[in-house]
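These are the structures in question, set out in turn.
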Structure I
Amino acid sequence: MLSKVLSAAHFGLDTVPIEVEVNVFSKGFPGFSIIGLPNKAVDEARERVKTALTNSGIDFPQAKIIVNLAPADLPKEGAGFDLPIAVGILHSLEAVILPEKALFYGELSLDGSLRHTKGVFLMAVNAKKFGVKHLFVPRESANEAAVIPGVHVYPVSTITELVEHLNNTQQIKPLKAKAQLRPEKIFVPEFDFSEIIGQEQAKRALMIAAAGAHNVFMQGPPGSGKTMLARAFAGILPPLSHEEALEVTKIYSVTGNIPPGESLVLERPFRVSHHTTSRIGLIGGGSNPHPGEISMAHLGVLFLDEFPEFSRSTLEALRQPIEDGQVSITRAAGSITFPADFTLIAAANPCPCGYLGDSKRECTCSPRQIMKYQSKLSGPLMDRIDLHINVPTVEVDKLIPNTKMKVTADSQMIREKVIRARNIQAKRFKGTKLYANAMMKNKHIKDFVKIDEDAMVMLKQAVNAYNLSARTYFRLIKVSQTIADLEVTTSVTSTHVAEALQYRIRSSQ
């Protein structure tokens, strides 16, 4: 008997309906074959399904079984086809009744229970498009799907439980929709800005970066606080909107980074990559392309410490995603585009030993070593970073507690200013796909940015005096607009431009 069970497969962040056709022959030598371009994980479903059904007290047929994953010309991967294959076999044996407009997806354990399976959220997002009303997924993954309205999500614990439900013996109650608008757990950053001694200019620059989603490059000697500043940056970022949370959750779902029982990702991602990370690990790729760290940092932060220690090819691969907010990966089978609209926080020493230009310790590097070290950061790459900050060594007097020392603002106070600036931008960009000043293209600057005459004169003088590129010119305007938003002013003035310039002139000299 031939059975057809609806499932789905993921290609990048796109989901395609897959019809799992199962035929159990009454004649012929016993066997179990899966066709339709399955990868190793799908092919191994034969043993998982057979053992799971047997350990669930179901007699596995000693017959010839053919499973076809249609359309057959698309490559299939992952263990999510275990459940629909098992259901197809049971329906072919007339052991269960299939409901209409139902989709099955999940990995089976050998004892017949269902395991947490990646990609359930992405499947629920596309369920309506497939005409699906009933979604059967593992219980540990069901919360991902429950945040999407309009689909009945059935959390399945075991194959035995599913058989009883399909035969109307013991019903599985559909999971109630959960529209989370705020995190259940309050996010606590690793460091608070009030804990960081000195570095007031760096703190100011990071506040501007958070308010406008601008890229930052920090340079300074070892122990000056670059890493601490970067990790404290996560605590001043605004929360994700509902639409942004859906975008981030899609990526985390398809990569299997949503923990069992969780659903929406509600805090902005903060990804940290070691300098030994490969180009594919950072950008994404593989024979069947998967998102890299830049996509995992979408709508959040990617922190790259020891920036010049990354390979030159890896760093240069960042140029196009930084500019476009997405990365396209082309393989023989086709091209896949992943979102990669992230804020880059890069930190570096000025030289291999780290003490070039330091007032207290002498640099031991040769001119050749310094040139080779600094040449890893190309001009086109650095031109795409909006804010360039010098993070000097903290003076000893500031390290010793003193009642006369000025108390710096904590992360919560700074975050409130950042949120206020982002709200101004959200109002300005209403009706567009923009959410922050850094996302503006050149055409948007003409429509959304108001610059007074004095500010324009200062910009022109700076471009001529320091030979700034056209890209730098427009990025200066974006940073100036963010500074104006922090001060809640309607137009960009020369004061705003002057502050934006101080974060670029140093790198241009």
Structure II
Amino acid sequence: MHPLARLDHRYVWHPFTQMRDWLRREPIVLVAGRGAVLRDVHGREYLDANASIWTNLHGHNHPRLNAALRRQLARVAHTSYLGLANEPAARLAAELVAAANPPGLPHQPRLAKVFYSDDGSTALEVALKLAYEFARRTGRARRPRFLSLAGAYHGDTVGAVSLGHIDLFHAAYAGLLFKSDAVMAPYCYRCPFNRAAPQRADARAWRQCRWECVDQVEQRLTAQRRRRGEPYAAFVIEPLIQGAAGMIPQPDGWLRRVAELARATGTLLIADEVLTGFGRTGVGSPVRVGNHRSARAGDSLFASHREGVQPDFLCLAKGLTGGYLPLAATLTTRAVFDAFLGEYAEFKTFFHGHSYTGNPLGTATARASLALLRTRASRLARARLEAALTRELARLWDLPAVGDVRQVGLIAGVELVRDWRTRAAFDLRERVGMRVCEAMARRGVLTRPIGNVVVLIPPYCTTQSQLRRMVGALADSVDEVLSR
């Protein structure tokens, strides 16, 4: 075993990892990377098929991001953001506000203010606290309450966990949490209202239903108003696709419909775009806004805009710095900001913050990443990679253990089942998804499952031959693990 692996075994506790299993084998210790390729201490190379847990947009060791980081490092690495400001954070805030308000979204809230934090959990925690206090200060709600989707995961801080509804992750902490409400997610593949028999295609394409999932949201919003006499403080959604729930995509039109229902009841919208932001859900497709098609809004970097929806809170992290440094941002409206204005003695300040808020290294790198995303070359490359991913994933339907293949832009989830005709699921204790990913690693492709769903989220620099290797390794590994 390599000395670094021994050090890891002796001293490190890894997240979301059963450490007894971890200690049974030598871990992969990564030491270098370039583009979509990572290298370990033994010189073996791997394709990064989940963009280093959904963060790396442009590839490792990108020269423009490296240069931006070095330029800022030569000036100052960190300064306090409590009572002070810095150049890259101020410039990034202006650029984020511009990116978050594309043309073609009429009669929608305008996002005007940026609050920086450290990661996706804290971005949601900020939105949660702001929405809670805004509801109280404006008289919208005396006892603010939140609604989120079944299977929701919004982070690991106590507030973010309170918005989640995955028992495996959250049940142990029930005594620490505040109560939030859940409403069914539009999980077409396993929806009880989907009357269609399974087919060899994405379940959204063959579903037969009457939008009962939307009716459930309407009933929940209406019941809250009738029972408590006030709306929810906010409805929290991952737009277009739920990540940790199992890469659950929403059918076209769902987000727009439920957003309209929320607005009608006075419920604010919190969009958790920690996964879906910065072009992950696709590029350039026009969206429907009322009775019109808006190609300009469709060019936005954010998933919400692809259905013509502008949230009241936009939560960003993961890809914000291109996968280089921890940084998060919560964008909100001037109305929310104004509710916290007052004289010093009124103590209306937003009493929340982080030591590394607005870190100059992170914000400088994020500016370079945003600049890359805006280029025509980047948009074309992402569009080509998305089309190639669609083509490559099609081969997986030949595997009997593949029940559903779900793709939204450059996010894909492959659900493995005992029998695709019945959708019978594997018991999580069988570690099917994990065993397939372990087999993929032996083939030089790294990713991580969500239960029995294998995830593919390639960096935007991935070549078509590398993408073919990623999907091929998945197909071969499923065959190895499940065809015996």
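Okay, here's what the table says:
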{"item": "Structure with the greatest value (metric mean count of other Cβ atoms within 10 Å over residues 55-62, set I, II)", "result": "II"}
{"item": "Of the structures I, II, the one that 3.3 was derived from, the read-out being distance in nm of label points 7 Å out along Cα→Cβ at positions 199 and 223", "result": "II"}
{"item": "Origin of the derived value 22.2 (mean count of other Cβ atoms within 10 Å over residues 215-222; candidates I, II)", "result": "I"}
{"item": "Which entry (I, II) yields the derived value 1.2 for distance in nm of label points 7 Å out along Cα→Cβ at positions 279 and 383", "result": "II"}
{"item": "Label whose coordinates, when Cα extents along the principal axes in Å is calculated, return 85, 48, 48 (choices I, II)", "result": "I"}
{"item": "Comparison of I, II - label where relative contact order in percent (Cα under 8 Å, 6 or more apart) is highest", "result": "II"}
{"item": "Source structure (of I, II) for distance in nm of label points 7 Å out along Cα→Cβ at positions 167 and 423, computed value 5.9", "result": "I"}
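Readers should treat all values here as calculations from the given coordinates under stated rules, not as data from a laboratory. No experiment lies behind these values; they were computed from the predicted model shown. Cβ atoms are built from the backbone, for glycine too; each structure is taken alone.
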